[in-house]
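**Q** The following blocks contain the structures, represented as structure tokens.
Only the coordinates and a few stated rules stand behind these numbers; no lab work does. This structure is a prediction, so every number in the text was calculated from the model and none was measured. Cβ atoms are built from the backbone, for glycine too; each structure is taken alone.
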Structure I
Amino acid sequence: MDQSEAPLLSALEDYKNSDHYGFTPPGHRQGRGVDEKTLQTIGAEAFRSDVLMTGGLDDRKSSRGILKHAEALMAEAVGAEQAFFSTCGSSLSVKAAMLAVAGGKGQLLVARDVHKSVVAGLVFAGLMPRWVSPTWDRERHIAHPPSPEAVDEGFARYPRAAGCLIVSPTPYGTSADIAGIAEVCHRHGKPLIVDEAWGAHLPFHEDLPQWAMAAGADVCVVSVHKMGAGFEQGSVFHLQGDLVDSHRLASCADLLGTTSTNVLILAAIDGWRRHMVAEGHRVLGDALDVARRLRREIDAMPGFHVLEDELLGAESAHGLDRLQVLMDVSGLDVSGYDAGDWLREHEGLDLSLFDHSRLQAALSLADTQATAERLLASLGRLAEAAPTLPRPKPVDFPTPEELELEPAMPPREAFFAESELVDAKDAVGRIAAEQLTPYPPGIPVVVPGENINEAVVDYLSSGVEAGMVVPGAQDPSLKKIRVVAHTRLPWADQRAPRS
């Protein structure tokens, strides 16, 4: 195929240059109905490009096959058998993959460090998760992907599980041994889904971790907007092999997706693919060079430490995306929460992740030495301001064992059950009816249907006091937690010793 083509972009350009006029949505009529102040802020070209896909760029029968052509180009570019574009983000794409693999089958092996969208997929599909433990860094309180051995043990324990779902790379940039995990899954005759939302760029440079399709995954979901150059909500899910039916996967995506597909998002995905094929190796190589220098320079600053060797230890991760610059700021005697807030307020910088002791800057193909210098200068001023910031408040961290809550019922059953809002201390020994997800990075600590223990309540409560945000909770202060009504477990008043 001719990878210099971008059929969606070309069709959009033709449409804008033609005399087309649609008595159809969008009602703004390519910006004609938009007020001047809105046009000045958003830009007239954005509205000119916001047209229908079917009955706009293509006819009502989609006879030109513009979208299918663009998807075929993407599949060829990255070495997948098929690619499907989504304008509802990877949150939809991963749900579609879960439905296609395990819908109606009851069980799915799931890494416990998955994104909150996976929990939503469990609720939609009515699945019982069979959790696979991630690799825990007990000292730094970071979860890395599970090992192939952990997945093998999961299938041995739950042979009826329809497949396995893992996240790689994690939000911290660490990647799984996908080849090893895929081999385990295929030996059991089960497909592997990889939520690779942070890895859209991986196929285009050898100094990045191996991407999921090259390592043998069956379905891979990527977010073009995270590490690529697409609009928010731009996602692609890739497919290979015969363990997942392509028609069923497409039907599940159609079931969940919008009928009002955003052409702006689709066209940006198309253009990004063309750019990556032509120049991706060069621009990503330049970005990796910037990242290497930046990591060294931040690590040399008093009070800062860039994590690298710690993340690549034998017990931690199979690979690392060095564009994810994770820095420990505890040497400044400030929390990551307060440091991130200070950088936003005083330096106009937004970072991709912050927790009790760390900040993370996600570099991309757009970053240059100039943007790196801006970050360095701002971090220097943060260090100067650190004595004026609040001292970190303690967070009561659970052990990894305490974090792995016991499931009591399927997430769907708990989510839709009669529920009540109770004081956090009274939620101990009860079944969660909501998910509690510190964000970022968006990994649920509590999933609907799990038994809540004292250690997790203490962790979340102390975390919120320290600056953690739990936006999905009915009570974001976590003074109260929603639980399944009228259910108390017999061991509720027993307190396991803390370690």
Structure II
Amino acid sequence: MTGPVATVDVVVVGMGPGGEAVAGELAAAGLSVVGVESRLVGGECPYFGCIPSKMMIRAANALAEGRRVSGLAGRSSVEPDFSVVARRIRDEATDNWDDAVAAKRFTDKGGQLVRGTGRLSGPRQVTVAMNDGGEATFSGRVAVVLNPGTNPAVPPVPGLAGTPLWTNREALRAEEAPASLMVLGGGPIGVELAQAFARFGTHVTVVARGPRLVPREEPEASELLADVFRGEGIDVLLHSDTTAVSHSPGGFTVELSTGGPDDAGPSVSQLTVEKLLVATGRTSTLGALSLDAAGIAWDGKNAPGVDGHLQMADGLYLMGDAAGAGAFTHLSMYHANIVAGHILGREEAGRQDVGREGAGRQGAARQVAGRQAAGRDRGTTESHAVPRVTFTDPEIGAVGLTERQAREAGLDVRTGFTDLADSTRGWIHQARGFIKLVADADKGTLVGAAAVGPSGGEVLSMLALAVHARVPVATLKTMIYAYPTFHRAVESALADLQTR
């Protein structure tokens, strides 16, 4: 049995970046808002993801730049000290993994923070299992917003459970760089942390089940990154399955079965490392929300259907990672803007409805206009131009469809490619990277692009705009590209658009 139901305007379950943004904006607008969070207000990004990991990567890249001096400007000697970046992560980024500042930011806007795990117990009703025991139930008069996020996935490898393995969360709490590290997984998190630790002197081995690193990206990016890794002394094992793990005071012993599809048979080997980082993807926490209690059918795998305002049902919103368009902080914040605007529009329309009786034809027309304005204020979701960046060196920025995805979608594809070293700025920097464009020949617009190289994520911004706004390729070819810049290579890639 649960206690009495408390009615508020909005309940937000999951106070990650997007959830915190929605809850904070609505509370600041005067709505009564309950934010439910069992862990840290702010979510993965500020404590374990985006911010601390990029601090580590920035420090590691500074070491790499120092080592490049001999080829550019003279002599240098670099001595890594991991404690410096560990201290920055602890003190400057995470407040020693304390969310007091973030929690106060929300409550100062008038919100009520409830520490616990929420689940639906009705169409717009949330029951919270409190962190300190007991339950509380809240009804959202206007809306309930679900922002469940994800957790690190740990595969069912024999012997792995119960060992002191690292996920990204433990890796970002490290006080020193280990002597050796094995990274299971070749996705963005795995490769970013692999390169960062390697630059601090750790002997790193990356193990990927598939044929390439960062498999979501263009094959050219995967091949380049693997080559860079091997050049930096990082061992890259592709087509490799982890078949068993054991742990002792001496570290982890990992049994691997390695072999490509054309090999006569897999080879089995054992490696012993000090630390084991599991970076094999993320797992959704959506299943714990009891969607069926609100009448929402879910197959347990694919994202539930939502409308353009991210509603699964009237007044029940799903946003962030679980909405299915990508697990990115910037996407969650984009969702937050749309959801908050739509809820504020609903509330304004509801207030107008209260006084509609006897308002007359002119007043009714104003109410309709008000609803229409609120409904289109922040638009509806579009996911054709979601940007993503893998913060390795070289940096891998991408937006929209890859060449393969575009062809599988049945488009008449044209691609353009240029090596960054062929540009003046790339040559000056002795940079490795490229620009690749994917165009829909029928429509004459870009549907995808990759910018790989120094500041690849920054160069990507103009390509993301082109894909998002569906700027004609003909228009892009008439632009003036500043010289000498990395983004000037886009002009060469446009000139190279051709059938492949």
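**Q** With Rg/Rh (Cα atoms, Kirkwood Rh) computed per structure, which member of I, II shows the largest figure? Let's see the in-between values first.
**A** Values: I: 0.97; II: 1.00.
Once Rg/Rh (Cα atoms, Kirkwood Rh) is worked out for each structure, II has the highest.
**Q** Taking distance in nm of label points 7 Å out along Cα→Cβ at positions 91 and 467 from the coordinates of each of I, II, which one would give 4.0? It would help to have the intermediate numbers written out before the result.
**A** Details: I: 2.6; II: 4.0.
Attributed to the structure labelled II.
**Q** Tell me which of I, II gives 21.6 when you compute mean count of other Cβ atoms within 10 Å over residues 227-234.
**A** On the way: I: 21.6; II: 15.0.
Checking each candidate, the match is I.
**Q** Further, regarding this structure: Taking -11500 as the value of helix-only ellipticity at 222 nm (-39500 (n - 2.57) for each DSSP H run of 4 or more, over all residues; to 500) derived from one of the structures shown (I, II), identify that structure. Walk me through the intermediate numbers first.
**A** On the way: I: -11500; II: -9500.
Value -11500 for helix-only ellipticity at 222 nm (-39500 (n - 2.57) for each DSSP H run of 4 or more, over all residues; to 500) corresponds to I out of I, II.
**Q** Out of I, II, choose the structure whose coordinates give mean count of other Cβ atoms within 10 Å over residues 27-34 equal to 14.5 when calculated. Can you show the working numbers first?
**A** Values: I: 14.5; II: 20.0.
It must be structure I, since only it matches.
**Q** Consider the structures I, II: one of them gives 20.5 for mean count of other Cβ atoms within 10 Å over residues 131-138 as calculated from the coordinates. Say which.
**A** On the way: I: 20.5; II: 14.0.
Answer for the origin of the read-out: I.
**Q** Once FRET efficiency 1/(1 + (r/R0)^6) of positions 123 and 139 (r between Cβ atoms, R0 = 35 Å, to 0.05) is calculated for every structure in I, II, which label goes with the largest value?
**A** Details: I: 0.55; II: 1.00.
Going through I, II one by one, FRET efficiency 1/(1 + (r/R0)^6) of positions 123 and 139 (r between Cβ atoms, R0 = 35 Å, to 0.05) is largest in II.
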